[in-house]
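Student: Below, each structure is written out as structure tokens.
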Structure 1
Amino acid sequence: MITIIGMLTAGVLGGAIIVEQVFNLPGIGTLLINAVTTRDIPLVQAIITYIASVVVIINFLIDILYRVIDPRISI
């Protein structure tokens, strides 16, 4: 169950691009699409690095949560 929550969080970040485009909302997804279409490579790299960092941090927090829930698991 905890692992699924981590994967869903990554999916929400990926789905933000689609939702923002469909409903014309400003956000990181729209910023990424605009950066790609204008070939703003540093901004694309920054957004991808940010999203990847969020996913890594969430996975790390889930690993720590596993340790709290079941002390037999070592990190």
Structure 2
Amino acid sequence: MIMFMASTQLMSGSCISIRMRSIFFPSPVNLIALTALEMKGDEEKYLRIGSDAYQSKPVDKKIQGLLSSVLTKKKDFL
């Protein structure tokens, strides 16, 4: 499992997600995007481009449910 910041000074979260998915594909590695600047449509965008989950900060007790959900999902690969 890899949790990453959805926005950095060096690379956009979209690029990070796409790059990591291409590096680890096919692989059971789960990608979780974290953000402090939640914008409408971001969650759908990150899920569409390869992240398994999206969480806004601050991360609180909800993260336990998110991690459990991601880890129990079955990954289908080619």
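Throughout, read-outs are computed from the coordinates displayed, never taken from laboratory work. This one's a predicted model, so the numbers in the text were calculated from it and none came from an experiment. Cβ atoms are built from the backbone, for glycine too; each structure is taken alone.
Student: Taking helix-only ellipticity at 222 nm (-39500 (n - 2.57) for each DSSP H run of 4 or more, over all residues; to 500) from the coordinates of each of 1, 2, which one would give -11500?
Tutor: Value -11500 for helix-only ellipticity at 222 nm (-39500 (n - 2.57) for each DSSP H run of 4 or more, over all residues; to 500) corresponds to 2 out of 1, 2.
Student: Between structures 1, 2, where is distance in nm of label points 7 Å out along Cα→Cβ at positions 2 and 34 highest? Walk me through the numbers before you get to the answer.
Tutor: Details: 1: 3.9; 2: 1.5.
The maximum falls on structure 1.
Student: Now for a different question. Given 3.3 as the derived value for distance in nm of label points 7 Å out along Cα→Cβ at positions 26 and 42, which of the supplied structures 1, 2 does it correspond to?
Tutor: 2
Student: Something else now. Where is Rg/Rh (Cα atoms, Kirkwood Rh) largest, in which of 1, 2?
Tutor: Between 1, 2, the highest calculated value is found for 1.
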